[in-house]
Structure P
Amino acid sequence: MKPGLLVLALVAALSAPARAEPDEERLGKSLNYPLGTAATWYNNPNRVGAWSALDKVPGVSTRAVARGPQASALPQAAQPAAISYRYRNIRYTLADYLERQRATGLLVLKNGEIVAEHYRYGRRDDARFLSFSMAKSVTSLLVGQAQARGLIASLDDPAEKYVTALAGSPYGATTIRQLLRMSSGLTFTERYDGTDDIARLSRAGAGARGAGTPVDVLRSITARHSAPGEKFVYASAETDVLGRVLAAASGKTVAELTSEWLWKPMGAEHDAFWRISGDGQEQSYGAFNASLRDWGRLGLLLANGGKAGTQQVLPPDYLLDATDAARQPEAFKPRKATPYFGYGYQFWLLPMKQRTFAMQGIHGQGIYVQPSSGLVMVLTSVWEGASGRQDVQPYEERDALWRGVLQSLGGDTAE
């Protein structure tokens, strides 16, 4: 190419507009990704802004989870990872995934090193991403620690032994183990259509007029679909009860427990925070917020058997009970609890020979872990649909991406 033409080509390349991110205008780019208010933070165009800084949304109450004085190392790998995946018979790269799906953050770790880290829609590494139901797994880890410390005498204790406000109610009579497996047998509707029981619980937590308190909602759930402990049926109310058990058994807030038992010993880089309900209780079923790398550190802690360096942070036997498909009753195993996943103690279990599990939240939040290969993938998102029942395609492609991570980086996808 002649020198003049080369200069023109370079000028054209440098002046070309940046490639648009998926649905960026719908998600608020031209408005600088606004936060909204306590009434609008959940909706477009506020999702990107609010879901990465919920503590800054006017009218939303939060409680800080303090980090310790020193962050644990999370070094960059010497070489970036070459990750590809196959979805619907087409081969894609990691860059393709980011152009196809509404990811706000994506992190892949291999043996404790960062092999891929991406932020989208103007997010940065200090953003604290809303987890939605990934918070349920955090709550479970705290329950395991409370049991190991003797604050919870037995997982087969009924919740009302600790939460007197639930005494005499069906949820109060449900055991902690049944709550961990979401197997109370009580009918709690969770369709994400604004008219279900999770909407009632959310409105009560937000202090909406006429909604009552969250405990009022929990006590109102009395109908049964099956006997306690018999089968898995997803219900966020069961994790809300677990959070109340934690606070009552320990005499501390869930935020304090998260800091003391998890965030500080794990070596978090940033403070995290919980959203709290109007009654002062952390929304343990879906409102923990943390930076992408700290979500990665949590995944790494799980991959390392609950150890941070040489310190045993999590009770190893409880962690296996929570995440090992082989330890679950038949009705809770993969392809039995659901058509694909199994369910442990607030963790999703994948149908693979090697122990592989996930933390998941609506709208595309997820942490995938395979301890034997040292692989962890963290994904934060702003998908339009709340669940796979509304839009299955993003969920299918995320699963394909995780399988591609395993195949590309020495993991095992055998079932």
Structure Q
Amino acid sequence: MKSKTANFILCFIFLPCTASTQWFSQNSGTNSILWSTFFANNDVGWIVYGDTVIKTTNRGTTWVPSTVGIATTLTGVYFIDADTGWAVGGNLAGGSAILKTTDGGLTWKDVSPDVGTFMTGVFFADDRHGWAFGQDGFPGNGRIVATTNGGTTWTDQPVGSISYLESGFFIDTLTGWAVGANVILKTTDGGTIWAEQDTEYTHGPLSVPLHSAFFVNSDMGWVVGGIAWVSVIAKTTDGGQTWTHQIFQPPTPELDVGRLNWVHFVDDTTGWIVGRVFPGIRELILKTTNGGTTWFRQDTGIGSQLFSVYFADEKHGWTVGEDGTILATTNGGTTFVRRDNNLPNDSRLLQNYPNPFNPTTTIEFLLPSTSKVRISVYDVTGRLVTILVDDVRTAGLHRVTFDAAGSASGVYYYDLQAERFSGRAVARLVDVRKMMVVK
């Protein structure tokens, strides 16, 4: 159904903060990107990255790693209690990966289906009914697989000719939503039929990738997404028949919103969204206490993009992201303290998105001043695959597309070499990141 658009202006409410930030860092033990987090209660939670799941039983005071036993890249995790959960991603040997644990993450069993090339998100309505969301083949068509026996077997669910899917949310075993590249899907029969919900931001020139959905009941829910520095919050109060939108885009996006990655609510009024600011690459945490009519910035002082957020209740929450970042709060966070300069002191290379990908991905980099820039791509042997950028760029955020249509599946590396003049001296920086092609 056609959307009714409400591009309403967000209220700028900046309350003075005399105390230190109420989000504090926890030690993950890694510098890898942490993609997803889930908590069973205030004490017990999990985070996934690479082939590793880290677990806490003391609210994040300590995190203990365990590997899942296969070569994979994990990007999604979901538990129904302190013992039983699932982690999803892509198998480096080829195909999608779904792992299950029944002992709280100490051991994992491979229950992967024989379809799909990568599963990004996972959701279970109970111990038997679950769904995994991802993509399959070239050029990354959307895929949903479902189980009615706790993951012992999986059934492919038809989604039509859509692009990749990132995540989903169910309110019971029948009614749920899936979101991804320019699409919102809804089912009312457990996924036998998925129907598109058309909004002005899922089709046409205004469309953006959607990353996360959260519903508090069959009527009220939120979807967030964005790419580069254009992002959207979509809200529905009638199960997705109509949506209202809050739009963030240049030249001066409200609350410095650059990219919205994940949304989580604890009731119909209180919720959080995480991502990154614009301009810049620092963390972004937004909070609402009135169902999304007004959003407050919560500043933490770190410099890493955030990809996932989970709250066990209105006070206890965790968010995770780049550089092994884990942030926790025990009082729901704090309000924003504005900074005037979002540019870093040095050049920064950002993680490509989507990742894994097939066949194209976007690479972004941030420059504090005009610099000579070179961005190169290498395979795992160190062989140069291509040079994406080799020229002078001005200060600010830049992006470039890497097309791997002619490259094989596997891990690749890309680096940024930036030279900027500081007086008579030349400041040179090299930064390297990893990405994965899945075909």
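Taken together, the values in this text are just the output of simple stated rules run on the coordinates, not laboratory data. The model shown is predicted, which means the values in this text are computed figures rather than measured ones. Cβ atoms are built from the backbone, for glycine too; each structure is taken alone.
Hey, helix-only ellipticity at 222 nm (-39500 (n - 2.57) for each DSSP H run of 4 or more, over all residues; to 500) derived from one of P, Q reads 0; which structure?
This figure was derived from Q.
Identify which of structures P, Q gives the largest calculated value of relative contact order in percent (Cα under 8 Å, 6 or more apart).
Structure P gives the largest value of relative contact order in percent (Cα under 8 Å, 6 or more apart) among P, Q.
Taking Rg and Dmax of the Cα atoms in Å from the coordinates of each of P, Q, which one would give 21.5, 85?
Value 21.5, 85 for Rg and Dmax of the Cα atoms in Å corresponds to P out of P, Q.
Using the calculated result 14.4 for mean count of other Cβ atoms within 10 Å over residues 83-90, pick out the matching structure from P, Q.
Computed on structure P.
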